[in-house]
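Scrolling down, you'll hit the structures one after another.
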Structure I
Amino acid sequence: MGNRENRVFTVSNGISLFRAFLAIPIVIALENDHLKLGLAAIILAIISDFLDGFLARITNNITNLGKLLDPIADKIIILAVMIFLIFSPEHNFPIYFFLLLGARDLTISIIVSYLMNRQSEIFESNFTGKVFIAIVALGMTLYVLRYVNLGFWTINLASLVLIMSWMQYLRRYLRYFKTLPNL
């Protein structure tokens with residue numbers, strides 16, 4: 001049947017896919033000013049983020065696809081809500097955060113793509129990355145609720161954690177590159 005890491009169909013992977021598709025009803029609800037529905041979908045996305053990883057660990061079903069799907073689902077939700085907030089005049093979401101996140105994700109994506117092609121190895125997200133997701137979710141929720149000032153300071157904190165996470169990823173990849181033959 002192949003090794004466990006290469007499995008595709010797991011409950012955890014299904015939950016990650018479900019979370020990615022939640023971006024659609026979240027943005028539709030926010031766009032139509034159905035705040036309670038939008039927040040309920042955001043809370044469901046946050047719960048699913050914790051649930052998929054928890055289930056993968058306790059069932060010993062951590063897969064390479066899951067290591068990719070989990071952060072991609074997070075990014076889809078974050079980007080969908082962030083783009084809504086950026087283009088919504090009453091929310092006044094800081095565009096610098098979008099650019100910073102884009103720079104981090106682009107560098108990590110390039111490295112991960114290279115490693116997948118060279119070694120077919122995928123690293124799991126780091127703890128600081130998970131803390132970042134929690135803080136950015138709080139900050140964006142504050143913006144959605146129109147607590148713009150508090151949201152702004154929370155997003156600034158998220159920016160600092162994002163930079164710390166980015167540096168940890170780069171340090172881990174650089175150490176890994178040094179172990180590769182013929183690099």
Structure II
Amino acid sequence: MSRVGKKPIPIPKGVEVTIEGSAVAVKGPKGALSRSLPQDMSMEIKEGVLIVSRPSDSKMHRSYHGLTRTLIDNMVQGVSQGYRKNLEVVGVGYRVQLAEGKLVCNIGYPKPVEFIPPTGITISVEGTNKIAVAGIDKELVGETAAKIRGLRKPDHYKGKGIRYAGEHVRIKAGKSGKVGSKK
């Protein structure tokens with residue numbers, strides 16, 4: 001039995017879960033999400049918790065069991081609490097700002113880089129070097145944060161670039177071949 005799959009999903013107050021075949025729709029105070037899940041998994045709501053079960057112990061059903069439960073749990077948490085990823089901009093002269101719904105990044109390129117967030121994602125800037133990506137869809141929040149980080153990945157020689165808050169970047173030693181070379 002899957003350790004993840006057999007855990008019941010608690011449904012908080014103010015959150016509605018509707019199951020229609022293999023489609024699950026979740027509505028809460030922050031918004032609504034819907035997703036089509038593997039057809040073989042059976043889902044039922046009992047006494048304020050949602051339970052996911054599988055029809056057999058085949059390899060495919062075992063792999064879908066935990067996945068289905070986790071996807072539904074992420075949807076429930078997203079509409080009730082939401083998700084947030086924090087990014088830091090490190091580098092002399094590197095800064096970010098919001099302008100007309102776009103994230104404008106001055107990150108060492110000749111021109112500022114503009115990033116337009118997808119629908120359902122809220123981007124906020126704290127100061128000139130901290131970015132917060134928030135939304136109800138965990139997958140979309142993580143993907144958007146990864147795209148912003150990809151605009152200027154952390155440099156392993158100087159440490160400059162956009163990184164996740166708390167991310168440790170190992171700094172490499174520079175070239176040392178110039179010392180003691182013959183002319």
Structure III
Amino acid sequence: MGNLAKVRKQFVTILAVLGVVDLLLIVYLLLPASSSSALSAKEKSLQDQANTLSREVAPLDGIDKQLAQTRVDMKKFYEQKVPTQFSEISQRLEKLMKDTGVSSAGIHYSPEQSQQKDKNDLPDIHRVGIDTTVSGEYSKVAHFINALEQDKLVFVINQISLTSQESGVIALQIKCETFLKES
């Protein structure tokens with residue numbers, strides 16, 4: 001009988017150890033990070049995230065070349081479309097008026113050189129406000145406005161007001177702006 005009690009004790013010990021091992025294996029299998037399906041789901045999620053991020057940054061491929069080209073284009077734009085002297089602006093406006101057959105009582109310039117630059121202002125570029133009243137036949141005034149918008153210099157029309165209209169001749173007050181490079 002002593003032998004049977006000893007075997008029984010060993011059997012209970014082995015059974016307890018196997019029960020603990022089974023319990024540990026069940027816990028291990030039930031943990032979400034440990035199962036193969038959970039691992040593959042996590043891997044798929046990470047792959048999807050990598051693909052999404054790749055699509056988001058794809059437009060930035062070659063951005064350095066695009067920036068270099070943009071700098072070249074901006075320099076060319078400034079050289080061709082932004083004058084360095086007020087006289088270029090007034091000569092251009094007078095030429096446009098003459099070419100389209102309109103007349104003006106005068107052109108008033110207001111250089112907007114503020115001490116504090118706006119964050120949207122361009123470096124070394126000043127805005128120049130232009131206020132004038134042009135008069136002529138409707139078609140000629142319309143041609144002047146069209147020529148002003150399409151001129152080689154940059155003119156931005158901000159406001160047009162009808163000031164008078166008599167026997168086919170109209171007068172429009174035009175407020176616009178252009179830009180001037182710092183010398």
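Each value in this text was obtained by applying a stated rule to the coordinates, not by laboratory testing. Computed from a prediction, not measured in an experiment: that's the story for all the values here.
Assorted remarks:
- Mean projected area of the Cα convex hull in nm² - structure with the largest value, from I, II, III: III
- Label whose coordinates, when helix-only ellipticity at 222 nm (-39500 (n - 2.57) for each DSSP H run of 4 or more, over all residues; to 500) is calculated, return -27000 (choices I, II, III): I
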